[in-house]
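Presented below are the structures under discussion, each in the form of structure tokens.
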Structure P
Amino acid sequence: MRRAILSDVHANLEAMKAALTAVDELQCEEIVCLGDLVGYGPDPAEVIELVRDRGIAAVQGNHDAATANPGGDRSFNPWAREAIRWTRDRLDPATRAWLGGLPMSLGLGWALAVHAAPSAPEAWPYVLSLEEASREFQSFGEQICILGHSHVPMIVEHAHESSAMLGPEGAALLSESRYIINVGSVGQPRDGDPRASFGIFDDDDASYTLIRVDYDCRRTARKIVEAGLPPVLGERLLVGH
């Protein structure tokens, strides 16, 4: 069985469609989204409709929460705050309530899904370093925790009371080890690669693989400008940062 894990779509419809096309070609039987369906991008309603139509299980991200709850964007930078307020104005109350009702974490049986960190999913901490990840292993009992939030792919393996950073592109998942895996971002990559990224877990060979997919990022960037959103939100899509 193959499972696709997407995160941080950020209202980027072109990237989401490209990612889902790749997911279908890989014949994945399960799709999970790790939050931040909205924010930054020009197509929040369309992305949400696509997720709901496909029956994709999702957890709540900080941009989803801020869209659902006025005042939730106080800690955001000015560009992100402007995008959240723009997004809020373009979603009806029922859709905003749906975003606010998404769970903070989701037990999948084989993994724990969160947007930010298992220790405090509602506080949105970042897991960026080996030291931070090592502490997080104490906060979940599953073999694997999948997360997003930073928009930067990462794999940390924990075994024999020590942790190690693995290459982000993939790994064999050993039964005696535990893992924290960041699948990167579909709609706002920030690791210098502008392609949409997401993760595939394959039960047949107990492996994880990071998938990167080209999409028309220039079209999305143009739509951001045409929507009246801060142009920098489109410009960064072209460089993946």
Structure Q
Amino acid sequence: MCGRFTSSTPPDQLARYFDAQTPTEELIEAAKERGGNFNVAPTQGVYTIYEDGDVRRLDTFHWGLVPFWAKDPKIGSRMINARAETLAEKNSFKRPFARRRCIVPADGFYEWKKVEGQKKKQPMYMSRADDEPLAFAGLWEVWKDRNHTDSWGEPLDLYSCTIITCDSNETLAEIHHRMPVMLAPDTWDVWLDRDNQDTESLQEFLVPAPPQLIKIHPVSTDVNNVGNNSPELIMEAAPVSG
């Protein structure tokens, strides 16, 4: 699965990297004030790359997909991940899989490893070996909040997303049996193309990343607390004990 990751690259840099339109000045300034997020957790806002007509955009979406038919947006907290193997079958995911695919950029992600003889799990940090951003495959949706309206009386739109997972590759399997799908650059155009509804061929992208793409090291258990958020969280630390 993917339940915690890092996002410290500024949005304007991410937009250039993913060939998206320059984000709004408001989004850029907000990122400067906030700084990087080294402990991104479910239900928070996350950067998302998606296509809007002929324009590739970067914006902030709610992490936890809220289907258009949902009665309550709280359902999104149970849909932070979507299994690659069942996207075309699940009511929550088959529509966005056909028309609303996205990329969720990340600098790295965390997973917890069982340690023989220890009660505590060892948090591990995974990032690209070349330190480039990761491109998690995702889906997005729009939910109409009819309990809140704009100045015209129209329901407010909630944009949300989920991260797709697959079986882990041989390296990550020692830590967890699932991992986020990481899209190679040569697949981005096809993946984001909303006119492409050939989900059978798109399914071929949803495979484990090559083991050599990822580097891994242990980090402090401070990351266990979602309230902690600093660059120290991704620094290599001594293994847990006791």
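Only the coordinates and a few stated rules stand behind these numbers; no lab work does. Because the structure is predicted, anything quoted here is derived from the model rather than measured. Cβ atoms are built from the backbone, for glycine too; each structure is taken alone.
Points worth noting:
- Of the structures P, Q, the one that 1.01 was derived from, the read-out being Cα Rg over 2.2 N^0.38 Å: Q
- When distance in nm of label points 7 Å out along Cα→Cβ at positions 141 and 197 is computed across structures P, Q, the figure 3.2 traces back to P.
- The maximum of distance in nm of label points 7 Å out along Cα→Cβ at positions 61 and 109 over structures P, Q, that is, the highest value, falls on P.
- Computing helix-only ellipticity at 222 nm (-39500 (n - 2.57) for each DSSP H run of 4 or more, over all residues; to 500) across structures P, Q gives -8500 for structure P.
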